[in-house]
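In the part that follows, the structures are each spelled out as structure tokens.
What follows draws every value from the coordinates through simple rules; no lab data is involved. Note that the structure is a prediction, hence the values are computed from the model and not measured. Cβ atoms are built from the backbone, for glycine too; each structure is taken alone.
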Structure P
Amino acid sequence: MKNLIIALIALIAISTPTTASSNFTESVKSNNVIDLTNIQEKIINAFMSSFADQSNSKITSIIDDLSSSYENNKNSLFLYWKGYALYYNSIYYLKNSDRTNSKVALTNGIKVLESIKNKNSEDYTLLSMLKSFSCQLLEFPEVVQASKDATTYIEQAVELDKNNLRAYYVLANNDYYTPESYGGGKSIEKYALKAISLPAQKISNPYLPSWGKQESYELLTNYYIKQNNLEKAKKYVELGLIEFPNSHILKSNKSKLSL
């Protein structure tokens, strides 16, 4: 999990198909809601700057804006991005050794995503990722239920969309961080390779998620290095850097492989 956090620092159509409609486009440009254009990038940038600023005020401001926007608009896309932002806020707290607030932020994110009605593949994917991440903050027996929930949610995500890149990334990631004694580590390669074979978005849309492909390359190369499969590690480091030349993890793995 530490590798995941480092990867995150170095650096899902949501509930209804109408979120990309002209009506929604107009609503996000109005004064009573946050502009969701490139919202994923805005959240990541706020998260990254929190470490230099030694403050998470930028990301909490986005979370507040997403909350008020949902109250004004009632479009579940605001809830999706709120859950995503709360996930990164949880990581911020954890990196600052504040497990209490990390758990609070993550629990809130899970509740927000669980409140979405008629969840689609993207909603279930993000929910599974948060549930899986929460396992490091829980004690027995809560951790057992969280792990089961993560599995259930990602199975629902794939059932709803068998070509969702992010679903396969989360499957690979969940497997990577599941101890071998509990059946983990058997399908990382299969799911990560499936993820990188798929487009980040079926149709380009600045309001919708595009994360997952870079993370899949990073996870896959970490796995190959861990397995001492250096030829495959080199191959996918090189391929990954073509698409994501600024990836800290891929550049670090390149150095490890003396490429």
Structure Q
Amino acid sequence: MTNPVDLKQLAPTGHLRGGIVVSPAASAFFAIRDGKGEVRGVTVDLMHAFADALQLPLALQIYDNSGQVTDAVASGECDVAFMPRDATREGKVDFGPAYYFISSTYLVPAGSAIQSIDAVNRPGVRIVAISNTTTARSARRTAPDASVEEVPSVDQMTAMAAAGQGDAFALPFADGAFERVFTAHFYGHLDQGERGLFLAEAARVAPELVVCDAALRPDREREEMQERILEDGSRWPVYKRFFGAEELAAELGGGEVIFSGEWFVVVRS
């Protein structure tokens, strides 16, 4: 697209106004600010390459979430940006080919009764999501019985998650968003397929994983179904698996056994 007419349509100011979303940690979508306040990341590099190919000067514009950058492109305030795609956004802006694919899930507090995506969709469950994003809209669509609170930035949602101000936090968080993922008596409630998905997501968002779960004892079977009774009186069948410390370390891909006791084990990987 080097035709002057096309360039004028794409960049009417004569500069390519590129929209970039920043967060606490970099990913294929989120950029970060370095120690000097400069914006760095995959989308920044792609935007520079795009501007160079078009032989246009680049003017980066920074936003707190993908909803903001979508509205900026739709209003003509911004010329081009990277964002997750859904039907709502297709009605506002035009999309090119995908450069990256992501999946979404929920982060829940330790000890939560929520053990599956279906369990999020209940009255009284508070979902926290980034405002005006595909993830927030997906949460509203798939969990109509729960309530969804939208917040403007990843920083605020991360702070709320740390403070326990919500029941389920709609992900994705950025790659490397945390120093460590810690889970207590949650991993053992996941079946084999779900454990693989959890380990992949944990590895994506943090370099270290610490798992605390129930120890395998001589008087227990390795796997069983248990029942949980919630405050509303509803009863939920829950899968439960018990672990030997070395067995758990091996399943996590190798790690350090921090504690191995009669009732629980703790492994760091």
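Hey, distance in nm of label points 7 Å out along Cα→Cβ at positions 51 and 219 derived from one of P, Q reads 6.8; which structure? Value 6.8 for distance in nm of label points 7 Å out along Cα→Cβ at positions 51 and 219 corresponds to Q out of P, Q. Source structure of the calculated read-out (helix-only ellipticity at 222 nm (-39500 (n - 2.57) for each DSSP H run of 4 or more, over all residues; to 500), -8000) within P, Q: Q. Suppose you compute Cα Rg over 2.2 N^0.38 Å for every structure in P, Q: which one lands on 0.98? Derived from P, not from the others. Supply the structure label, taken from P, Q, corresponding to distance in nm of label points 7 Å out along Cα→Cβ at positions 171 and 211 with the calculated value 2.0. Value 2.0 for distance in nm of label points 7 Å out along Cα→Cβ at positions 171 and 211 corresponds to P out of P, Q.
Which structure, out of P, Q, was mean count of other Cβ atoms within 10 Å over residues 35-42 calculated from, if the result is 12.4? This figure was derived from Q.
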